[in-house]
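What follows is calculated from the coordinates using simple rules that are stated; it is not laboratory data. Just so it is clear, the structure is predicted and the values come from calculations on it, not from any experiment. Cβ atoms are built from the backbone, for glycine too; each structure is taken alone.
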Structure I
């Protein structure tokens, strides 16, 4: 079943296994605010439970991918700001955790500038495709804030503790080539093909062995929390479980038959 929905902050459509989320407040720089946090959380809860969702593509309309937190909204909170931050992050943090843990691979198409909490949203994707002219900014110290949105984890997993800490402490802005060399993004392409390349990768994932992708994501997500021996056993248990899937059997048979496998996502 296909799905198409429009919220206040983004559009989401599921078509032939690919869920495409498009940030859709270009006039404001696609900010993170209470509406986005709430709607993104609901979206991730639904997509994570849909068997027909086999990959996710996140992109944005307008000149910028996202400016990060909506500072105008934060200023209006006054003394209520700490409560507002806890309310927003209660939704946003759960949503990002669900995105990281969902079986479907997530691809982000980044153009323009991405800043603040949106950097973590980008870094939490499994594959990040970035436009040549795009920039990534650590905006938090510039406004006297510390990071949120899982930034200290998602960036650390990509570029390491020391480099991630330096990025935030020095409030750095990284160009595309620097981000690529650090491993913060996975592909850098010409501005006019960033969307096309990201969608191509997402479509490949949507046609792939979804349960195997989910298992790979889970195994890598927990490597820092387990001993080597525990991880070895987890790999064995996971592989045994995956070997029962229709896609695993199809993949082996297709290899033996010297043909392209036809994966169905289960």
Structure II
């Protein structure tokens, strides 16, 4: 058993009877995704908040606890992520640092006018003075496993190829001084990701994302529940890629009616 892991992390979560106030996603409204302000989380009931809805889905599906993190403040957050707690706690050095972990995320890209949902892995500061101690890259971060997978014909390359070439996903890799986006038109292998990552300055943040870009028009045509199910479907599709970089892998159990396999 990994450091910090307990058997309770793998036990089924307590099930409750159907409840109108359960965070199933049926109360969510598409209008709460705002490309100017962000994702609305304030002045909502718990079962209406996307933070609670997606955490409920993840914990039900993978039977382990998730930590919610975000960038933003007030009623609207610009970026929200969910970190598998069991993977974070397995890290001997960085067991209390969300930066160190692979995570699933959602974010409305204001400039591109697309809603992103998918996988993110961060590097942090390799050199220099980070704004917070937890931003300093350590040897137990998931970033290092990601970089080892960034080569042709690896498990990660197979997953990216499947999603990018056949399902319309995109890859972004970059930092303060370098960056690139790969789609069906220009993706050849995961070695391209490593090549860009190697150019990212060590004196700043860098990151990798594998996500589905839903256009603003497509998003507005969805009901809130349809959008929630789409996000859950995306999360299920990126978890195999996420597992290639994590110390403790996620195992799917029961989606409890959320989402479905991505249609290719």
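Assign the value -8000, calculated as helix-only ellipticity at 222 nm (-39500 (n - 2.57) for each DSSP H run of 4 or more, over all residues; to 500), to the correct structure from I, II. Source structure: II. Where does the value 19.9 come from, among I, II, when mean count of other Cβ atoms within 10 Å over residues 46-53 is the thing being computed? Computed on structure II.
Comparing relative contact order in percent (Cα under 8 Å, 6 or more apart) across structures I, II, the highest value is found for II. From which structure (I, II) was Cα extents along the principal axes in Å, for residues 102-157 alone calculated, if the value obtained is 36, 34, 16? The correct label is II. When distance in nm of label points 7 Å out along Cα→Cβ at positions 142 and 214 is worked out for each of I, II, structure I gives the greatest result.
Looking just at percent of Cα pairs over 32 Å apart, which of the labels I, II belongs to the structure with the highest value? The maximum falls on structure I.
Looking at structures I, II, which one was distance in nm of label points 7 Å out along Cα→Cβ at positions 70 and 222 calculated from, given that it came out as 3.8? Value 3.8 for distance in nm of label points 7 Å out along Cα→Cβ at positions 70 and 222 corresponds to I out of I, II.
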